[in-house]
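Below you'll find the structures, each written out as structure tokens.
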Structure I
Amino acid sequence: MNPITAYIDAIKQPFNYSGTASRLEYWMCFVGYIILSIIIGLVCSLIGLDMSGAGRVVSFILGLFLVFLPGLALTARRLNDIGWPIWLIILCFIPGINLIAWIIFGIVPGNK
């Protein structure tokens, strides 16, 4: 599994909160997100896309559907794999704790 494939698989399941996600799938998705973010950022810089007005709205909508919802579902599936309660996903919304939570979710081996 390569990072881009893992990220595309996560995008295809933005509302799938059941099932499991392995550690490899979890980490490869985040690596794929970083790679695609860098590429998109470079392309936007090269074409001179500014982030005012309509550009900001488009960016918000794309971020919601291409990053936030798939990432939330992937984290929920990862918590299912670990065997932890899904409400722990709340930790991902607390600044400072969120990075630690994501790392712990990615390190703990799965039960299923």
Structure II
Amino acid sequence: MHFEQVVAGFSRYHKYTLGTEIRNQSRAVLGLIVRANGARERAAVLLELRQHLDELLILLRLAKEVQAFRSFRSFQYAIEQVVSVSRQNEGWLRSSKEKQQGVTTREPESP
């Protein structure tokens, strides 16, 4: 939702070029999160999600470079949100790989 509002504030040129790519990428990220949440084998979807998040970060940085954002705070908030989702994805991926390998992170219970 934030990306829709941010892109609405872009100039006409950036709104229909870079803004469209940012909106599409953010929707793809959301779709992959939903897919991963329902998938039995999450690792492949999470790896794809990682790639889309990296691409979204690059698009946001590019938008900052061409001064598409109305304010630095808007850019900062967008980046922080994507980084937060990226960290969550990495944790989810790590957990998924551990479960796939049969490794548990719990310590044995003491008697």
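Each value in this text was obtained by applying a stated rule to the coordinates, not by laboratory testing. Since the structure is predicted, the reported quantities are computational estimates derived from the model, not experimental observations.
Figures for the structure shown
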read-out	value
Relative contact order in percent (Cα under 8 Å, 6 or more apart) from the coordinates reads 28; which among I, II	II
For helix-only ellipticity at 222 nm (-39500 (n - 2.57) for each DSSP H run of 4 or more, over all residues; to 500) computed as -20000, the structure of I, II it came from	I
